[in-house]
Each structure stands twice: as structure tokens, then as C-alpha cells.
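Values quoted throughout were computed directly from the atomic coordinates according to the rules given, and no laboratory measurement underlies them. This is a predicted model, so every value here is computed, not measured.
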Structure 1
Amino acid sequence: MAVEAKNLTIREFASLLAVGNAHENNPAPAIPAEHSAKLIALGYMADLEGRLRMTTPGRARIAAGISN
């Protein structure tokens, strides 16, 4: 899946934050399928064993904030 832009909407960024803030022992946060597809395609998260996990680029994206 090719993603044309790395700009995230506020809702997509919120989904990224939800996954990034989820504790591994708690249930995974429910985010829209289109958000997870885009965030996985951008390399910000990965689906590991059926659970969304944050990647290092995803953590860097959170640190950069919404405007980047």
C-alpha cells in the first residue's frame, strides 16, 4: 500500500498516541481500520501477532508532534 503523504490528521495522530500509550498487558486500543492501515504503511506501527505495536519511527513521530 503506497501512502502519498506523511501528514496525519488529528484523529490519525490520536490513534497513534492511543497505541503508543497502551500498556502491553492491557487490551489493545480500538482504532479505525483506515488509521491502522495508514500508520502501518508509514512504518509508525506494526501488527505483531494480531496486536498493534509502536515502532521506533512511530515514537519519533509522536515526539515530533502533530504539526510535522
Structure 2
Amino acid sequence: MLHLPPQSRIVLATQPVDFRQGIDGLTAVCRQGLRDNPLEGAVSVLRNRAGTALKRLLADGQGSWLWMKR
């Protein structure tokens, strides 16, 4: 289980994202579209076009985490 510290920032995308992208593609979306660097510890939450699924992206200093929830 991954525990986030209380001071963690959460960045929520309001526009849909192409979920066929992997970690690198979603990181680029966060940098360009959200103007946020996910490598700085913020949790980025993205949704698919249909609005039926979410992906969360987090870099913890040792690697990147990518969760999907339908």
C-alpha cells in the first residue's frame, strides 16, 4: 500500500486524456497540459474520454507509479 504524506499536492486534469499512453506519455501530458512536473512528488489524476476510468501518476524518487481505476 502506498501512503501519501498529508502535504502531498494533487493535480486534477479537467480535459480527457488518451489512456493508450504509458507513463512517459502521461508525464508529458502533465508537463504540457497541466503545467506541472509529476517528478516533484505531486499526484496527477487523469480521466479517459468516456469518463469511466481514472489514472493516477506519481513519482516517488525511486520510480513512477501508475494506477488505473474503472
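As an exercise: relative contact order in percent (Cα under 8 Å, 6 or more apart), calculated from one structure in 1, 2, equals 29. Which structure is it? Value 29 for relative contact order in percent (Cα under 8 Å, 6 or more apart) corresponds to 2 out of 1, 2.
A value of -5000 for helix-only ellipticity at 222 nm (-39500 (n - 2.57) for each DSSP H run of 4 or more, over all residues; to 500), calculated from one of 1, 2, originates in structure 2.
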